[in-house]
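What follows is calculated from the coordinates using simple rules that are stated; it is not laboratory data. Everything numeric in this text was worked out from a predicted model, so none of it was measured. Cβ atoms are built from the backbone, for glycine too; each structure is taken alone.
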Structure 1
Amino acid sequence: MKAWVLHDISGPQSFVLEDVETPDPGPGEVRVKLAASALNHLDIWSSLGLPKPHLPHVAGADGAGVIDAIGEGVSSVNPGQEVVVNPSVGCGTCPACLRGDTPLCSTYQILGEHRWGTLAEYVVVPERNVLPKPDQLGWEEAAAYGLVTGTAYRMLRRARLSSGDVLLVVGVGGGVSSAGLALGKTMGATVYVTSTNTDKICRAIQLGATGGFNSTNLFAKDLKQEIGRGADVVLENVGPATWEQSVRSLEPGGRLVTCGSTSGTKVEITVPHLFFKQLEILGSTMFDYAEFAAVTNLIGSGRVPVVIDKIFDFGDLPAALARLEAGQQLGKIVLRA
């Protein structure tokens, strides 16, 4: 099969298009011939060794396609079935998995990070990691929503977002933040966004945000001047560059939930501000099987749109990665097989 392979970790330029052996599904596994896949910042981080994958490595967490082979014991799906791939892989037997908390699985894996992923013609995953593709979705949409929408959904659930809340999505443009905007609207929140890019703020307003603020300014002050209060929930994945303003944006009793830190790994917290205002800071990673199924139902019903930035051909991965690395996108970057 054709695959984009990493043999070293010197950055996105390390991906090489090669012919490699097509993997066979083992017991309880299925092989999917991919019709489309989608990029995440995880693909760039893998190419930089953050963390270092076992080399050679095929990155890519998101994809959709047709099952073309099944392993021994597989009973829920059949060859020829159109499916969406769930990139969040749990063992299914440890205490965390049994209580439905897949990301705390003792042997947790993310497709494209810990095992070969979707930047290839075929991918092999456990049977439980595929769901039927919603009929109304095109291949590009089906490939695009998995990781980011599942991640944003778990974040907003952990932050207890409720109808009528004010949600501030920091750094709109990336996949998780774009999905957070769409999900927040569906969940009945009033959504505001931040970005350093005015065009992205305008696009976010077209997608349903009530307003937006420049991330390089004191956006906590701007938000409170605009609406007379702070946010009930802040969705964060930028880190040090926006952290102080994100915390200051919160109403007393508000919740900040984070899944990443693209601008660095360390932040400072003013402890009295935290306890006097009774704020909550929550970490969130990926999603469990039930959450992925719930997101797939929401996407399939049309209640949550899939925001696609641009579609590239499979052979144009370098250009697609360059767009992602430059932060030019709003929504998902997709590769078409």
Structure 2
Amino acid sequence: MKLIIQIPCLNEEETLPATLADLPREVPGFDTVEVLVIDDGSTDRTIAVARQHGVHHIVKLTNNKGLAAAFQAGLDASLKLGADVVVNTDADNQYSGSDIPKLVEPIVDGRADMVVGDRETDQIEHFSPLKKRLQKLGSWVVRQASDTDVPDTTSGFRAYNREAAIQMAVVSKYTYTLETIIQAGKLLVATDHVAIATNPKTRESRLFPSMGSYVRRNAVAIARIYTQYEPLKVFSYLALLLFVLSLIPFVRFVVAYLDGQGAGHVQSLIFGAVLFNSAVVVGVLGVIGDLLYSQRMMSQRIFERVRRIELQLKVPPSHYEPGATDTGQQATTGAQAGRTEEREALKL
């Protein structure tokens, strides 16, 4: 059994050493524990620091593509490097590495395919009351969309077994945390959560320069993802709201008409008609969105099959560089062998 701990990084030369030092070198249930760093277009010495501290594997993206893309690249590389379980953690040492055995325990025991670390955000001192309430609200919305019971849906400290990792396909440019939980729920991936500890804050968040940005970006992300996965429900509610609103000017016109003053309230009739037509259009959008969702699920299945074929053909990971250990050299040799096998398979 191989465990790969992946760490998406962007200019983390100062915080990465502490993060790496906090990671366990042995985890019960695994024969091998390796570390993968995904460099998301860093302009500092992140890669050099990673090699100095014995990182086994490096994925170096050519430019800054965002956290979601870095997560997806790491997941793809981990699978192609033979991981049976993948743990994702942050480079700012927010999460306690000593909790990794606890995080992967439900997977090792066969009770879950995906496990999310619960930071118990109510107890995090540097989170403001507003941020704590928003975390709860956002997690509640994601739970409704995913039919899961994950209490901390924005936690980036999570573990996937091989089957769950194969099925994950992040399309959001901003966040992977919410989308992967909803995907897991829709794909019937067995999810679980465990309480974890967090380390003292090392720096300000680079994803949210201000509380206003945090509120805006999370609200947009949650609304977009929820609409993407529950289009019929969202648009049906909007259509119902517009229909109810259209009744107000309609009733006003009818009352005026019965009083013999209908000619003076034609504008109410027109306004009601506009709202009613809007309700019909929004309802139709919900039906179209539901049909597109069905197509999306078909595309998801195709993506999963393509990924399985790539793994069977031993296609090497993209943007891969060996780390500072023999394991990295072996991975490079394996990648080269994979290219040869892929060419031979294509000839057939």
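Tabulated data
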item	result
Read-out FRET efficiency 1/(1 + (r/R0)^6) of positions 7 and 103 (r between Cβ atoms, R0 = 25 Å, to 0.05), computed value 0.95, structure in 1, 2	2
For semi-axes √(5λ) of the Cα gyration tensor in Å computed as 34, 21, 19, the structure of 1, 2 it came from	1
Identity of the structure behind -7500 (criterion: helix-only ellipticity at 222 nm (-39500 (n - 2.57) for each DSSP H run of 4 or more, over all residues; to 500), calculated), options 1, 2	1
Structure responsible for 2.2, with distance in nm of label points 7 Å out along Cα→Cβ at positions 55 and 159 calculated and labels 1, 2 on offer	2
Answer label among 1, 2 for the case where FRET efficiency 1/(1 + (r/R0)^6) of positions 79 and 127 (r between Cβ atoms, R0 = 41 Å, to 0.05), calculated from the coordinates, equals 1.00	1
Origin of the value 24.4, where mean count of other Cβ atoms within 10 Å over residues 71-78 was derived from one of 1, 2	2
